[in-house]
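Values in this text are rule-based calculations from the coordinates and carry no lab data. On a predicted model such as this, the values are computed, not experimentally measured, just so you know. Cβ atoms are built from the backbone, for glycine too; each structure is taken alone.
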Structure P
Amino acid sequence: MARSDAILARLGKLHPKVIDLSLGRITRLLEKLGNPHLALPPVIHLAGTNGKGSTQAYLRAIYEAAGLRVHCSTSPHLVRFHERITLAGEMISEDALCDLLEEVEAINGNEPITFFEITQASAFLAFARIPADVLILETGLGGRADASNVIDQPAATVITPISLDHQGFLGDTIAKIAFEKAGIMKPGVTNILAPQTLDAFNTLITHANTINAPIFNDFDVIEEREDGFVLRIGKETIDLPHPALPGRHQYVNASTAIAAVRKAKIPGCDGTDVDILARGLQNAAWPARLQKLSSGPLFEALPVGCDLILDGGHNIAAAEAISDWLSRQADGDTLVIMGMLDNRDAKAFLTPLASGITALAGVPIPGEHQAHKPETLRDAAKSCGISPSYACGGFEIALRTLLAGCPTPKRVLILGSLYLAGLVLENHS
């Protein structure tokens, strides 16, 4: 076990709940730390249900293409906790992370605080100590009471598309969830608003008007071309290459990032240099988003010409995006290996995907007790008309079972959970 793993395990025991949305505990700890969140570089704060990570990836890549030093704060991680803290373009090292966490642990003492709150406070301390030109800060859950929501005057706020997710914490309707996400808006600070459903849009606009937060949503993709797309932003049109991340939904994420760069006005990159924007879109990287894998045991077990694709999407909006991507791929059989947490609706997730899936194997998520049983996933798939569907004990047997019935597929798609995606990436990157 790495030293950081032991420290993180201790931090996870400081509060009886994994999630307990509140700003009181982190505010108390930040005061003990000298309020590092008041000494940060300009902050772009992101909330939303889908596309936060991809939008952050485009923002980072655009700013780095302009030669800026970029801090990033994201969650959850896929393979290592270190992924959550990027300092001036570099993932935090093991030694630096351990020293940071132990320092904050000692200052916190045994005061109750959630894992996310104490680690977010630790990240703020690191971001305040190391010089950078911009911090891209992603919410952990929701927005209003999220531990990241302690920045009074960000350079800009961004809300990506909102859909049903985490209903147990954020509310059981789009409007309720949108209200929680709207909490990152600040008076006088422009909020860049990605395309939304009507319920989400109305809730967000109402809140923005109430607190006097300007909204910018005057941008859209007006043309898709073989070599790229055309973005309209205000009265201007920009010819841009395809984003590095696959799927038509990435046009929305890339456009949202460009609009944020324009409105945040970070010194050194105002978003008007089209060459910088283009390089940023082409250099962006974000794992487990329709990611093609080209190594590891599962890849090596595939027939020649078969792609192995990994996606961590787990809600209906993500399924719709994957379905759209599938519909645009070359003809051929698509086999699916799926694992999912048991607080997700497997049938609702699979419904938009069903017509594009040849066969499916449900698998457990190793080490995760709150996951659907493979039999539950098999039955959900069958109820959506996906046949044959199987219940399997792991990745390897799932792949063998699927290939026995369909030996020459065009692609194998692993999906349903970021936790599952992280386990795959441990052995396939």
Structure Q
Amino acid sequence: MKRISKKYVLFSAVFTIVVIMGFIIHNIILSKQQYLELSIKMLKQEAFAHYTNMVHTRTWNSNYEGVYVKAKEGQKPNPYLEDNHTFTKNNELLLKINPASMTKQISDISNKQGDYYYSITSLNPINPDNASDDFEKEALLYFQKNTKEKYYTKLEKDNFNFMGALETTQSCLKCHHNYKVGEIEGGLRVSIPTTNFNKNIVLLETKTNTFLLLTFTVGTIILIFVIYFIKTIFTRQEIIESLNTDLEIKIQKRTEELEENVKKLNQLATMDFLTKIPNRRYFFEMSEKIFSSSIREEIPLCLLVIDIDFFKKINDTYGHLIGDEILKLVSSKLSKNVRSSDILARIGGEEFAILLNKSTRKDAFIIAEKLRKVIEKVSYDHEENKINVTISIGITAILSEDENINTMIARADEALYVCKSSGRNCSVIL
């Protein structure tokens, strides 16, 4: 009977600790994957913004059916374009610039002056200079097979490549006679360098491995301790029986210690290791519950998504260690200025989220402006420099048609994008 009881206790203890360790390791890996997915999403959003600007430029040109510019000395009309020139009353040569030509020229200027790469291409280009490379061919063939898809992305070692499909319009038919309106005639390509992305991934890998090692080490120590403790109990069975009262007190104390250790390990999985505030996993677990309750009971609920302005520039200028200090400083200020009933968490690199319980749109905007002004007064002393910090805040309120918290986050992200487009250091509510 003693052997059976001993085996059962040992098995239960080992099984419990292994399950807890597996749960914590699973969540560490999950957090890493979520951060990676968010980073890629941010790259895609950035590329899409550049692509949209290029499309708007083409649309403007197309609305005027091409524009004429004064020719520079030695400059000749576009040989691939019909009605490619005209003359002024003073007999000055004017060259016609159509959407494709304008896009090509602007892309060439950008490619020479920056790290980003732009191009306009087609599988059957009229201008040989617009011939597609391997990625562009891959994207265009993808559009042919998947006619409903309008975007194609590919993360490579040094670049994040984005291709947006270009549909044939009526104005395109003047040059592209073989296409029909609505068909995909080509694409606009944006390539973003992934130097900082790769650095962040390496750092993420390092920190993830550190947490995994820490979890494994602590779990192993606890496991060895529990096994040793149980064996000691059973080898001293007679003494334990004679001192039953004292033993129960000791067992209770040991159990509380184990529960406290388990609680600390669980906290590691829900706490952001840098800023010491709740992490993305904790935020989504709690916000889903609050969201469901707010929908069910028709309680006002608002969400703030906060982004540190020009954080990449801070990292590039002063280094990631100073960037980490800025993150800790901002999170500390935010934590001190939110209500105890609200949920503050770091959900991305320089991105924070605050769920405002029982708050209307007006309340949320007032709180957002208060937080923005608090951070606006913040500066970090670095050597002889003062690093000023500002934030942009996207705000949204719960709607009856919202399906889940992700719907609110998407809307707040849209508001945050408007902030950035408006010059940053502001609050926008959608």
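So the values come out like this:
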quantity: Source structure (of P, Q) for percent of Cα pairs over 21 Å apart, for residues 219-370 alone, computed value 62; calculated: Q
quantity: Winner on FRET efficiency 1/(1 + (r/R0)^6) of positions 227 and 275 (r between Cβ atoms, R0 = 30 Å, to 0.05) once structures P, Q are ranked, highest first; calculated: P
quantity: Structure from which 22.3 was derived, Kirkwood radius over Cα pairs in Å, options P, Q; calculated: P
quantity: Comparison of P, Q - label where distance in nm of label points 7 Å out along Cα→Cβ at positions 27 and 235 is highest; calculated: P
quantity: When distance in nm of label points 7 Å out along Cα→Cβ at positions 51 and 75 is computed for each of P, Q, the largest belongs to; calculated: Q
quantity: Answer label among P, Q for the case where helix-only ellipticity at 222 nm (-39500 (n - 2.57) for each DSSP H run of 4 or more, over all residues; to 500), calculated from the coordinates, equals -19500; calculated: Q
